[in-house]
Structure 1
Amino acid sequence: MARIRNPALKRARRIAVLLVFLAPAAWFVPIPTAILVACGMIDVLRHRRVTVRLIEQYFTGNGILTWLLSPINLLADLLSYRTPGVCRLDDLPASHRAEITACTSALTANAALVKAHVANSLAANRRGMFTFKWYDQPQAPALRIADFDREYRFIKTIALSVFNTRESTTWHFGPLRFTYRVLFNLDPVDSREVFIEVDGCTHFWRDDPLFIFDDTYFHRSVNAVDHVRYCLFMDIVRPNRWHALFNGAVHAVSVVSGSFQRMFYKNWSFLR
């Protein structure tokens, strides 16, 4: 089937598809449909900058799953102590800080090993991901770092995200809010063309190699320089009022974590 290149036609087709599904749902199950739409609107309004692009992507683009999970995500907000879109290390409890620091220190200590392994594995791939632990499920990478094999109470995912030269993501949403995304740049380049942008907040890696955020906010990562970008990529359980519930939710996600990998990281190469 021929691809539609006109942006206006693409937008119209997406809206039409959405209405085709919403109309019968509103007729046959009006209350659940109304709740889902209301939760989606609340979720969108969490953003400081609500744009046409954001709304379009959330309801008709790559944010659809985030929308479908919005009732669960809003419940996670209610059970969490704080719900900022971007937070600092000092905003987290000491137990969380200790686990993050242990992993970032391990990556820094093994910097030469990591870069040598990436040089042999990344090749011409645009983006690479080395997974050590994925939603609490141990992986088997050829690159081994002892501290990443430890049992952590709060860190559930440990991976190495690698962008090749002049590589960027599109604007997108993560699906669930039981965890914060933690990124640590191993080798920040002194450039304002290497950054991550979340809901109008632009974080330049040269200013601080550590960045912690809620990845269900609209965001993108940019590496517009001729250097490879290495980031430790972690998911850590959000500080909350019911740890057993959050742990159970992460465990449930781990059951289908392979599907999440392929759905949300289809433009990535999973390397060993």
Structure 2
Amino acid sequence: MNQKRSIFLLSTLAFGIAFLYIPMVLLIFYSFNKSKIVPIWGGFSTKWYVELFKSPEVWDALTLSLKIATVNACFATILGTLAGLALVRFGRFRGRTLFSGMISAPLVMPEVITGLSLLLLFIWLQSAIGWPSERGFSTITIAHITFSMAYVAVIIQSRLAGMAQDLEEAAQDLGAKPLRVLTDITLPLLAPGMLAGWLLSFTLSLDDLIIASFVTGPGATTLPILIYSRIRLGLRPDINALATIIILVVAIGVLVAGYIMLRQQKQRALDMQMTAEETP
């Protein structure tokens, strides 16, 4: 019975992995297709990568997307961390239920509704105070921060829920101020969760199409919008090349982040072991 169950679980896992990664492998394979018609193999070639790097439109869209994703990830991590700390460490306070619901709302709200509501907000602000004068970098960044911080807050809440408060309480007993405890103990312990939240926010921003299409304007084309506009005209090998580069960059980022987090966990385990040995 256990052997049949193991075979079933392994088969399910293999099917899931194949379902996710075989399309990516095919995409990478056809990015080296010499033919202009994607499904027809015309021989191995890297000319589409050369044409991609010569395209100023792609570089402009990529630069804008990276700027938005970086600013969004930084602000979303800060705001999401503060929100998670407030929900876990401050206990019950007036308005906590409302605050928790507002933090969780972007996670379940359809992106079409979020994008439309933000568009109406920016139109109202423009007529009321004259800002924003045009929709682009600032409006897309604000929109991305709105939903990205919710994901960071959930990650920080989970991290805090599984983190003991012994070190924080010991520091307070020794006379440390709350701000000193936060900067010297709490935030370093939260660093892996904050890094995960930053990477998730960066990825969500770089991947967003629906909300960005609502709050952007002429002359502000992000990379997903550019890819979607080109795909509507038919599959093109240069889009496969662009997607291959994105997959490579993301894979390298995940590996680097995993390595950093693994080193931090090993260092923390080593420190705890040394502390236990020194304690009589």
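Bear in mind these aren't lab numbers, they're just calculated from the coordinates by the rules spelled out. What you see is a predicted model; the values in this text were computed from it and never measured. Cβ atoms are built from the backbone, for glycine too; each structure is taken alone.
In terms of mean count of other Cβ atoms within 10 Å over residues 180-187, the structure with the greatest value among 1, 2 is 1. Quick check: 69 is what I get for percent of Cα pairs over 22 Å apart, calculated from one of 1, 2. Which structure matches? Computed on structure 2.
If mean count of other Cβ atoms within 10 Å over residues 204-211 computes to 19.9, which of 1, 2 did it come from? Label of the source structure: 2. As an exercise: distance in nm of label points 7 Å out along Cα→Cβ at positions 156 and 188, calculated from one structure in 1, 2, equals 2.0. Which structure is it? Comparing all candidates, it corresponds to 2. Looking at distance in nm of label points 7 Å out along Cα→Cβ at positions 60 and 140 for structures 1, 2, the greatest value goes to 1.
If we compute mean projected area of the Cα convex hull in nm², for residues 68-131 alone for structures 1, 2, which one ends up with the highest value?
Numbers: 1: 7.1; 2: 5.9.
Sorting by mean projected area of the Cα convex hull in nm², for residues 68-131 alone in descending order puts 1 first.
The maximum of distance in nm of label points 7 Å out along Cα→Cβ at positions 36 and 100 over structures 1, 2, that is, the highest value, falls on 2. Of the structures labelled 1, 2, which one yields 23 when relative contact order in percent (Cα under 8 Å, 6 or more apart) is computed from its coordinates? It must be structure 1, since only it matches.
Here helix-only ellipticity at 222 nm (-39500 (n - 2.57) for each DSSP H run of 4 or more, over all residues; to 500) was calculated and came to -26500; which of the structures 1, 2 was it taken from? This figure was derived from 2.
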